[in-house]
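Student: Structures follow.
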Structure I
Amino acid sequence: MPHATPKVPGRLFGLFCLASYLLSLSYGATFLLSLLIGSRGGNEHDAGSVISAAMLSTFAAVLVSGHLSDWLGAPRSIALFGLLLAAASLGFALTPGFGSLLLFFGLLLGLGWGVFYTLGPIIVASLVSPTQRAKYFALLSGSMMTGIGSGPLLGRAATALGWPVTSAFFIAAAASLMGAGLFWRLGARLTGAQATSAARISWRATAQVLGSRAVLPIIMVGLGGAVFGGLSSFQTSYAAGRSLDYSLFFIGFMSAAISSRLLIAGFVVKRDPLRASCLLSGLMLGSIVLFAFGVHSGAGYLLAALMLGVGYGLTYSVINGLAANEAPPGTMPQALLLFSLAYFIGVFGFPLLAGKIIVERGMPALLLTVLAVAAQNWLITVARLLWRRSRERAAQAA
C-alpha cells in the first residue's frame, strides 16, 4: 500500500501561509505601478509595458521550476527566487523616471512570482492527503489573495499618512525578504516537497492536452486572468476618473474572494462544474457591466468589486478542477502547468494592451474591451452546457 500523507502540523502550515502572504505583497504592489509611473510623467501604456514584461520571464520560471525543485527542494527554490521579488519592488521604488530599467525589474518580478506560484501548490499537495487538499489549497490561496490585496492598500495608507507611493514598494520589498527567509528556514522541515512532475512538459503532452476538452478551462483561465489583470492594474486610473477611492475596490475584491474561497468553495466544487462555472462567470460578467455602466458612487463601486471577487475567485477553483479532470490519462501535471501558463498570459500580457487602449481611446474603451473578454469567457460555459444537453437528448432518443 502507498504511504498515506500525514496531516501537516498546524504551526508549520501557519508559517507556510505567513511566508506566502509576505511574498504576495510584492505582486500586489504592482497594481500601484500606474499611479507610480504617472507621478513620474509616464502613462498607463508605460505601466502596462512593465507589467507585461513579467509575462516572458514567468514562462521561463514555470518551465524550470521543476528542475529547481529537484536541485534545491521546492521551499528553498521559492526562497531563492523570492529575493527577486524583493529586488523588483526595490527597483520599482528607486528607479527614476519610467525608462527601460523598469522593464528589467518587471522581468525579475515574473521570475520570482512564477516560481512561487507554481511550486507553492505543489508543496501543499506533497504535504497533505488528497482528501485534505481542497481545505489546504483554500488556505494557501486565501493567504496569497490577502497579500495581493494588501499591496495596493499599503499605497493608500501611505498616501493617507502623507508618504510617497514608493513607501508601499519599500514595505513590499522588506516583506518579500522576510518571506524568503521563512521559506529558507522551512526548507528543512518541509521534506519531500519536490516538483519533479512540473519538469516533464513536452510537445507531445502539450498537444494531447490542447487536443482534449481540458483546453476549454485553460482558455477560460487566460480570459479570466485578462479581466483581473486589466481591471486591477489600472484601478487607480479608473477610480481617479470617477473621484472614487481605489482602496474600496481592493478591499471589496479581496474580502469577497477570500471569504468565498474559504467558506463556500468546498460546497461549490462539489456541484456540477459546468453549471457552477456558467453561473460564476456570469456573475463576473455582471460585475464588468456594473463597472462600465453602473458605478456612480462608492456603494456601487464596492458592490461591483464584491461581485468580481466572488465570481472570479470561485470560477478559478472550478475550472482548475476541470482542467485536471478533463486532461487525457497521464497528462494531468502538464494540463495544470498549461493552466498556469494561460493564467500568466492573461494576467501579465493583457495589461500591455489595456494600457495602450486607455492612452489612445480612454477608460470607457478599456471597459468595453474587458466586457467583451468576460462575455467570451461566459459564452464558453454556455456553449458547453448546450452541447452536453444536446448529447444527452441524442442519447435518450437512441
Structure II
Amino acid sequence: MKVHTIGIIMNGVTGRMGTNQHLVRSILAIRQQGGVTLPNGDIIMPDPILVGRQEHKVKALAEKHGVTRWSTDLDACLADPANQVYFDSQTTVHRAESIKKAIAAGKDIYCEKPTDTSLEGSLELARLAKQAGVKNGVVQDKLFLPGLLKLKRLIDSGFFGKILSVRMEFGYWVFEGDWQPGQRPSWNYRKEDGGGIIVDMFAHWRYVLDNLFGNVKAISCLGMTHIPERVDEQGERYTATADDAAYATFLLEGDIVVQANSSWAVRVDRDDLLTIQVDGTEGSAVAGLRDCKVQHRVNTPKPVWNPDIENPFAFTEQWVDVPANQIFDNGFKVQWELFLKHLVIDTPFPWDLLEGAKGTQMSDLGLQSWKERQWVDVPDLKL
C-alpha cells in the first residue's frame, strides 16, 4: 500500500462556507477517515495548509482544528513544491488573481464558484489552466445533494416520461441587520463587491439544469432589489446596490421550460429552502436538499375547479417518498474525493474551469436580460 500525500493550499477558508464545508466536513473528514482509498488499495491523504490575509483569524482556525500548517504568505505557499493543489474559497472579487498566480506556479486548481466576476475572466482562467496543463475543477456541490441524487435516479429510470417543465423555488428571509443580524455578509448586497443573487445563484442553476435536464438554450430574467437599505457587521447602514431577488425562465433543449425564483426576501412556506418540481407525461417529483417525493400518472388525483365548496383533496398527502437505499455523504466531501482521485489516477472529472465559466455566463446573461428586458440566447462556450 502506498500513501499519496497531496499538499493543498486552502485560501479563504476562514469564511463560513470555507470553514464548515471545505475544511471541517471535507478535508479534515477525509483525513479522519484515513484518506481516500483507491481501487488498488493505495491511499490519498490530503495535507492542508490554511492561508488567509488576517493572521489572527487563520492562526485561530488552524489551532482550533489541529491543522499544523498555516500562513499569510500565499506566494511562499505557491513556491513550496510540497503543495500540489491550490484551493480558493475567497470572495469572488479576489478569486481570479490568486488562481492566475497558482496556475503560473504550476499548481492544480480547485475552487468555488463563481470563478470570476465576468465571463471573459472565467474563460481566461480556463484557457490559462489548459495551456499550463494543470488539472482543474470547480465546486458544483448541489449535484451531490441527496434530494438531487434521488431526482437524478428518477430521470435516469425514465420515471417522468417526457419531461415538460421544472419549477425551482429557492430562498429565505435574510434579516436586514437592524434588529437582528443578517445571516449573510453585507458584501452580498453590494454590486461593487461582487454581490447579488444572480451572480451568486445562477452559477448553481446552470450546472443543475445542464447536468439533470438538458443544456440551457435561452434565458429571460427580472432582477429586483427588494430591500434597498441594510445594516452591516459594524452596525452601519448602507445602500444595497445589488439584486436580492431574481425571477427567471430558462428554455432547455427538448423545449423543457424552467421557472426559477431566487430570493433573499421571501418567507418560507415549503418543505425546504430549495425545492425543485419536475412534471412529465408519466409522473412528477418534488425534490429538496435531502428528500424527494413522487406522484405517478396512475396515482394522480382528478381535481375539478369548484370554489363554492371546501377543497376535498389533501394534495400533499398524495405523494410518495423516494427511499434513500444508500448512505449519502456530505456533497462537498464527495466531490473533493472525486477530485483527489482525478489528481492521482486520472479518473474522469467533468466539472472543470470551463464548466465554471458556463455558470458565470449564465449570470452575465441573466443580468443582460434584466437590463434589456428581453429573452437572451445562450451560445455554446469553447476555449
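Student: Using FRET efficiency 1/(1 + (r/R0)^6) of positions 31 and 359 (r between Cβ atoms, R0 = 35 Å, to 0.05) as the calculated read-out, with 0.75 as its value, let me know the right label among I, II.
Tutor: So the calculation was done on II.
Student: Can you tell which of I, II yields 20 when relative contact order in percent (Cα under 8 Å, 6 or more apart) is derived from it? Before the final figure, lay out each step's value.
Tutor: Working: I: 25; II: 20.
Here the read-out was taken from II.
Student: Looking just at mean count of other Cβ atoms within 10 Å over residues 151-158, which of the labels I, II belongs to the structure with the highest value?
Tutor: Going through I, II one by one, mean count of other Cβ atoms within 10 Å over residues 151-158 is largest in I.
Student: Ok, one more. As an exercise: Kirkwood radius over Cα pairs in Å, calculated from one structure in I, II, equals 22.4. Which structure is it?
Tutor: Values: I: 21.2; II: 22.4.
Comparing all candidates, it corresponds to II.
Student: For which of the structures I, II does the calculation of helix-only ellipticity at 222 nm (-39500 (n - 2.57) for each DSSP H run of 4 or more, over all residues; to 500) return -27000?
Tutor: I
The numbers here are math on the coordinates, done by the rules we state, and not lab data. Computed from a predicted structure; not experimentally measured. Cβ atoms are built from the backbone, for glycine too; each structure is taken alone.
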